[in-house]
Structure formats: structure tokens, C-alpha cells
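Have a look at these structures, which come just after this line.
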Structure 1
Amino acid sequence: MQTPKTLSVASALALALLFGPLAPAATESYTVDTVHSSVMFKVKHLGTSNFYGRFNEISGKLAFDGGDPAKSSVSLEVKVESVNTGNEAREKHLKSPDFFSAKEFPTISFKSKSVKKGGEGIYEVEGDFTLHGTTKPIKVKAERTGSGKNPRSGKDLAGFETTFTIKRSDYGMKNMIPMLGDEVQITVSLEAEKA
């Protein structure tokens, strides 16, 4: 009686189809690429137009497990001093105690507590959002926007994006409401490189 020393490719494929992969995918760690990631915000001005701005400095870590999203996590940090609206005087005002109070509260952050599948390429992420020294739980839907490879490092890349709305008054930023809207829409688009 002959005992096979190794599984043939065909046998391995058949087993994978019947029982799933022979080795489950492990959780992968990524570092946020500051240069190719974006944090933008939108707020109503005088009840008339939508005004847009962005933050230029974002950092963070992702752990992603496509097979078991519950093992995934994300932590992000944005430097308030990097706010950019295309107007130096306005940016100085936004950094002042009237709004972000950048010296007292230098960062905006998010740290996930749970991740679960929300559809094809969609993940429901719950966690703590900290703004202006106040932390509140939020829930967002994040879309996996793509994957690729960094041609310079050869490392894998992953992209994710989410858009959500907060009330700035919930975080103690009440100045100039309703001249400037209370509701602020925030979009976070991440490109991250495998560690």
C-alpha cells in the first residue's frame, strides 16, 4: 500500500473547496501613509454655502483581517495645527480658543473598539472619537476602496474611506452657531502600507 508523501495541487484545491483554506489568513498590520491619506471637513456657512477644509497631518495604525473582521482595528491621530482652509487668517482663528484651541487640544483622534462586516467591501466600525478634549462613541461605515503595491518598497497597500457627521457642539465647540453650522461632515480617506 502506497502512502502519499505530499498532497497534490488538485487534492489541496479540492480540500480547500470542501473545508475552506488550509491555513486561515492572519491579521495584517498596516501603517497609515500621511502623504497619500486625507482628512476633510464640510460645514455650512451663513446657511448658504458648504465650506470645506482639511487637515494635512494624519498618522495611525491599522490591523486588518478580511476573514475575521472582528480581529481588525484602527487608531488614528490628526494634528490640529495642520488645519488648512486656503486662508491664513481663518486658520489662525480656527486654531484659537474660539474653535479648536490647538495649544490646549493638539490632536483629534479615533480608536476603534469593534469592527464587523457590513456588506461587500463595507465594514461597520465603532470606537471613541476625541475632539477638543471630549471623547464620545461613534459608529461609522468604512469602505475598502482598493489594494495595491508600493512600487518603491514592494509592500502591499490597502485603502479605506469613511464619511460621517458630528455635531461640534457635542464636543464643546459652540462658537458662531448658527453662522457656522453645528453639523460637520468629516471624510477620512486612508492609504496604508503593510508593516
Structure 2
Amino acid sequence: MTTQSTMTRAASHSAQTGAPRTNSAAAISLAVLRVSMGFVFLWAFLDKTFGLHYSTPSSKAWIHGGSPTKGFLKSVDVGPLQSWFHSIAGTWWADWLFMLGLLGVGLTLILGVLIYAGTAAGVLLLGLMWLAEFPLAQHTSAGVASGSTNPFADYHYIYAVVLVVLALTGAAQTWGLGRMWAAQPVIRRHPWLR
């Protein structure tokens, strides 16, 4: 049997079962990417919650009364939703939804469970952040250069694409609880809960 036919059979099996071969370089690479993306979200949650002195000083930590959305959303100075972002900046519900989103997406990616829900939440969160930074704008509302380097594909867009790729390639099957999670009877009956 040739290597090509073995690879074709393995790809066919993976397509039928929805699970990639866990010993392949591709599966391991996707697992590293999944855990790394999870850490991006989880770290943002931890830093904003506890003020670990990376982007958030301790005095502005969420546990010390700081708002994880106020500074960012109040500084939005581009795009058609500028006034809406200003109006929700620092509201209790925006803070809670943002922080739960960061935590949830981070944990789903790192653990390899509820990947579809985590992907949907992550794409929504990243889409809103993309709108807040609105890279299509070359100038702010004050007429100053916005600093946008690409009119569309900024890091929010790239991260969203990565999340979708991870969900669609079965990346949760390697280095996580995804395989065990997917084997549960309720998950087999409702595959959208993967």
C-alpha cells in the first residue's frame, strides 16, 4: 500500500468520524494553536480581573472596582458605532458579558470542550472589538490618522478565522478533553454541543 493511499484512507476516515488522526503533525499543530488561542483569551481575563501589571495595573483590576470595558470603549474614536460603544462603556452588564466571554472562550479552547459555543462567542466578541477599532477608517472622528495598517484583516479578523478553523478541523480531539467529551451520549445526540 502506498503512502498516498494510506493518507487518503486516513483522511476519508477522519472526514466520516469528524476526528482527525491524533498522531499526525497537523493534529498536534492544531492542538498547539488551539491551546495558544485559549491562553490569549484566558490571559486577558486574568490580567483584567487581577491586574497582573501587563495591560492592567492592580489599581484598575476588576476585583478592585475597575471596569474592564470602560477605558477601551470610551476611547473608541472611529466607526459607525462610536456613540453606542461610548454609551455601554463601564456598564455592569457590558463588563460581565465581556469578562464571561473571555473566560468562556479561553476555557473552551484550552479544555477542548464546547468548541462550537466557544467559537461562536469568540467570533462575536472579536467582531465587536473589530467594529470598535474599525480598521476601515483611515482617520478618527477628530481627523487624526487612525493608525490602521490594513482596511480589513486586523488581528481580530485573523483570530476569528483561527477560531473557525479550529472548530471545523476537530482540533479539540488532541490534547484536551474533546475526545472524551464527544463520546458522551448527550453530545453524540447533540453534536452542536461539541
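Bear in mind that the values in this text are calculations on the coordinates, not laboratory data. From a predicted model like this one, the values you see are computed outputs, not experimental measurements. Cβ atoms are built from the backbone, for glycine too; each structure is taken alone.
Just a few scattered comments:
- Structures 1, 2, by mean count of other Cβ atoms within 10 Å over residues 117-124: label with the highest value: 2
- Label whose coordinates, when Rg/Rh (Cα atoms, Kirkwood Rh) is calculated, return 1.13 (choices 1, 2): 1
- Computed 15.4 for mean count of other Cβ atoms within 10 Å over residues 85-92 - originating structure among 1, 2: 2
- Of the structures 1, 2, the one that 21.8 was derived from, the read-out being mean count of other Cβ atoms within 10 Å over residues 101-108: 2
- Source structure (of 1, 2) for helix-only ellipticity at 222 nm (-39500 (n - 2.57) for each DSSP H run of 4 or more, over all residues; to 500), computed value -19000: 2
- Value 17.6, calculated as mean count of other Cβ atoms within 10 Å over residues 53-60, assigned to which of 1, 2: 1
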